[in-house]
Structure I
Amino acid sequence: MHTPVYNPRAMKFYVRTYGCQMNVEDSNEMGRHLKAKGLVETQNPDEASVFLVNTCTVRQHAEDRAFSELGRLKRWKAKGPGRKIVVTGCAAERTKEYLEDRFPFLDLVVGAKSIEDFPRMAERLLDRRDTDEELDYAVRAVDDKVAAFVTIMRGCNYSCTYCIVPSVRGREIYHSVEQILSEARERVREGAREITLLGQTVNSYRSGTARFADLLKAVATVEGVERVRFMSPHPYYMTDRVIETVAAVPQICESIHLPVQSGSNTMLKQMMRNYTREQYVLIIEKLRKAMPGTTLSTDIIVGFPGETDRDFRETLALIEEIQFDWGFIFKYSARDGTPAANLECLPQELIEERHQECLALMDRFAQEKRSRMAGATHEVLVEADNMGRTRTNYKVYITGNVAPGEEVRVRITNAQRPTLEGVIEDGNITFENFREESRSACTNRGQ
């Protein structure tokens, strides 16, 4: 594990990220490029010479928060000579001209489609200038994150009627298998033991003759990779071969996040999701048969234009039928430039009511699932001081002396909250047959 070397007179950068895991990894990637140029990351914006804001435009609220941040940064920039503000991400792609007009003090605006060009753009931005004379440069700093993201593709070929992502991120572009494996090896060298593969529709991946199942197998063979996750898959590409692969490869964790968005076939058709409720349920049945005990989570949108009470009740019925381990419930947010933005929206009060009802039902099942974990022992990979995750993706606060990167057996003592609590089991050893033990235990619990 590498220890970052800091130069007290180094040019430092600070990153603020809004949005999804793709944005988080984009921020990580841009941070690595800045570090390669000698900059050092700081968690204190007052120390920074470069302030990078990575924006999201999937929902209006996230975009508004980022723009408010930019407005406040004018004063931040004025407090130090040579300070630079960089705006990136999906909102930067969608509103580039607006941003440059409203915030003329910005130094660089990089849209989501241009993230791959960030190193070249950053090179120009960081050229030494007279105003930067008091700044110095540091040796490269290296992260030692235990759980790392690796982006395998960018863009999306789907045309979901509510989604702005295809227009701001473009069509799908796939990284080569070798490029992905090379990055995975680099993350392992930096201290990672878990790799999460990222893509807008991650399981649509293809490169030459390789498909997503082939990539999963390849990443699992990288020396030092002990856990593999991926997000977010699309139901259409959750093929039998992918399901067989996630069940057969020991490194792939027993946790799948599979967005459904609605339990109504009428709504799914209007959203252009390319699957039916019945097809989705069949995929869940196959996953549970292939991987007994796996946790299943989802995304749901309530209040999509035209959603009737019957449509909404069908979504609630789907939650009842599948009993997800947890889920993310979103209120529909109209985005300019999407087909759904031209449709008449439901009253906000009704959307709020449905959101609360759906959330309460999802939380009830999540609580019931968690409660069954109390007293059970799980293998936990420690990601930060006293905090880690089970293979089934539950976050656990550990009482005991542990360090990031350790894998320990933890007995769950409190399962009332989404973050579980547990203690280290005496005689701690590594699970040799976790998947079989987990399946047996979950079968006995009736999952």
Structure II
Amino acid sequence: MQTTLVLSSTAVLAVWCIYRLLQVGSRDPRMPKGPPTVPILGNLLQLPLTGIHKKFRDWAEEYGGVYSLKFGPNNAIVLCDRKAVHELLDKKGILYSDRPHTYVGSLMTQGDHMVVSSLDTLTREKRKVATHNFSPKMLQERAAHIQDAETTVLLLDFLDNPKDFYTHVRRVTASIANILIFGQRGATYDSFWGRCVYDALDRFGEALEPGANPPVDEFPFLRFWPTRWAGWKQRAFSAGRAMDKIWSTALETVEKRRSIGDVRECIADRLIDEYNEKGYPFSRHAFMMLLGEMCEGGAETTSSSMLTMILAITKYSEVQRKARLQIDAVSPLWSDFKDIPYVNAIVKEGMRWRPVISSGLPHKNKEDDYYEGMLIPKDSTIFLPVWALNNWDAQGFSDPEIYNPDRYINHPKLANDYAGSADYKDRDKFSAYLLVYPLIDA
């Protein structure tokens, strides 16, 4: 009798455990609808290794502008709807300002990189520094003359060696970023300051590219897999060492010139002076990474956008002709920007047509929330699919695959002047979102 009772209890427990296991990956019925899930994995098998930005649009067409995905036991909400973005990320920015934690990112950066870290005290301090130093007012005062000088060199490089336009563009954005941050100019692409940021980002991307790692954030037990048998862990550590070497070299160069009295007008020197007086709010490694992060954000996104413009005006020669008519009538310098509204529209349309980060950087909500009766569970990963928002007829873009700067000819101001507008139906925020969102999130 006792044996039968034990066996029965064991069988019931086993059935219950199997039932609970099979519930992993299933969607809470209160959440927004989405593609069908499978037990344990949820929607993981449906995620493409490339082209996720297009898949986001496909799912939006099928399930609506707000839908959910299941990554194993974890929840994800995709906001492919302007009103939803406005109601949640704009109006409730504090609630949605966090970032999902990534285990591989932490291995690589020791938890000292804003893009892959949750909103802890360290990240808050870093965002505060980045927001202050890259505010529109600060950039107008400190960056405009540097941009004018470096773009003059860029034009000369184009004339002297047009075949290397790709490296010319990458050099000029790296140089501008490094002057502003480290007080060091990249005279050539092959110099340390001309390409250090791209060398760092190459290693960063290799470690985090889709398909490079197992679903360790969804199934944390994978973290305990021994490093000697985990190539993905070895790759993350190797990338971290390479990035540390690059940004430690940059910081040591600044400290070396300061030691002989060469103090320059740049972010690194200003922060060192401030922290020497008040005390450092974070470790040396975190400080080094902060400087590197600002350089990464300033150089790579800008060069990618510029190369997109070159692609666009090469394909659409009429756009190039109209832009040249305006440019030939001015210097052109940054002070002339207001007199070349078509060039402004070219920039905005390029960011809509081919945004730098097509699927956006994910957010995370700190507590349960609801949108139009649909549950958004606490700690959900929130995707803002920038490409899908700007390349979908349902979001008000006719012929979205066509590059047409005239879409923005009635938006002559800079992106940040529109970003805070409550009129989410008629603004250029989303086309320019990747440039202004770090300041909005801070």
Structure III
Amino acid sequence: MTLDQKQAAGQRLERLRELINEHNYRYHVLDNPVISDLEFDRLMKELVELEQRFPELLTPDSPSQRIGGQPLPAFTTVAHKIPMLGLDNVFDENGLKEFHQRIQRGTGLDRIDYACELKIDGLAVSLQYEQGRFTRGSTRGDGFTGEDITHNIKTIKQLPLSLPENITVELRGEVYISRADFEQVNWQRRQAGEAPFANPRNAAAGSVRQLDPRIAAGRRLKIFIYGLGEHSLAVENHLEILDYLEKFKLPVNPYRDLCRGINEVQEYCRQWQEGRLQLPYEIDGVVVKINSLQLQGLLGYTARSPRWAVAYKYAPEEATTRVRDIIVSVGRTGTVTPVAILEPVQISGSTVGRASLHNEDILAEKEVMIGDHVVIRKAGEIIPEVVRVVKELRTGSECKFIMPGSCPSCGAKIHRFPEEVARRCLNPSCPAQVVERLVH
């Protein structure tokens, strides 16, 4: 190998990394790809092959390094230099007014400018960049100490492993799973006889806290950056921070707004009460912050939360209906799942007529019977689930459901293995399984 060959390889690797990072940004952040998946795969293939030929030219921030090889033996702890404190919650407009009045008393000002953002229902994380390169990701933990999850954060394709400038900065963000990916993850878990995640937040948290990064990579995690930890950036207000981070091609939620006074804050919260149902991801409220960093510094913190911010929380939408029947469905791998057939009811903008009961253990735990009145909600406002039975409305005419011993589709005997929570039809020619495999 000549020196010229090595120099040419280094130049090509640098160009390939630039191209792949740009296309990742266009695809995963802007949702506006300019090349096909095949063309992108060819660039990645060329990158990996060159790095294998010239391993001394491999860099930690290369796109090829997003998914590591071996699982970690255990998590290590990380101390947060600036605590990751939670927010106080309010649940109605009176709570917002009381928050605003405290701000007025604390600042001595009548009019306050607020930065309003959607409160993503995920897992808060800290991201450290050293000289422009991503070096560590950690969970919030107890606010003072978290766990090192660098190996899983690197699997998030929205997140650049290097920044356009060689700055050292700590970012704060929220890892989440989209509605569509949440449905896919739970479908896969049901097919495997595993208990589904209760909501997208649990799915995101469970994925981030995996020792094997290949599991996290398969969950299609996403992230929104919402602020800074330790930094030396010359900025004066919160929205300026978000604009600055967006210029670095970091994923920042676009639905943020400057609200001049509490009336505009309340209007923003009302707007997203209904608008949230149209989003491709879950939110559970609105984060309201004083926009001025100077005023934030003036008000400071309590032992557990900043005085200059609050979370306006939306109430989960629930409805009461009656269980007409309980049936079982057979999945692609033969998993037999009990399903509640409901009297149709409107919830979260759609008509719900059935709800999964997941498996016979959950069915028994919730004590759901045919004829019961039940409270239902959409888990993460996506999948209808039975929350609880309204036992006070029982008349004595309700019927207990017993899992069948044979498959309702093919008649084969249903088995439950000791290590699984699900019952299965083991007939690979079962018509229901064949149809599900075709659909899949």
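The numbers here are math on the coordinates, done by the rules we state, and not lab data. All of these numbers come straight from a predicted model, not from anything done at the bench. Cβ atoms are built from the backbone, for glycine too; each structure is taken alone.
Overview of values
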| item | result |
| --- | --- |
| Comparison of I, II, III by distance in nm of label points 7 Å out along Cα→Cβ at positions 177 and 249 - largest value held by | III |
| Structure responsible for 11, with relative contact order in percent (Cα under 8 Å, 6 or more apart) calculated and labels I, II, III on offer | I |
| Among I, II, III, which structure scores highest (criterion: FRET efficiency 1/(1 + (r/R0)^6) of positions 105 and 265 (r between Cβ atoms, R0 = 30 Å, to 0.05)) | III |
| Which of I, II, III yields 1.02 [Cα Rg over 2.2 N^0.38 Å, calculated] | I |
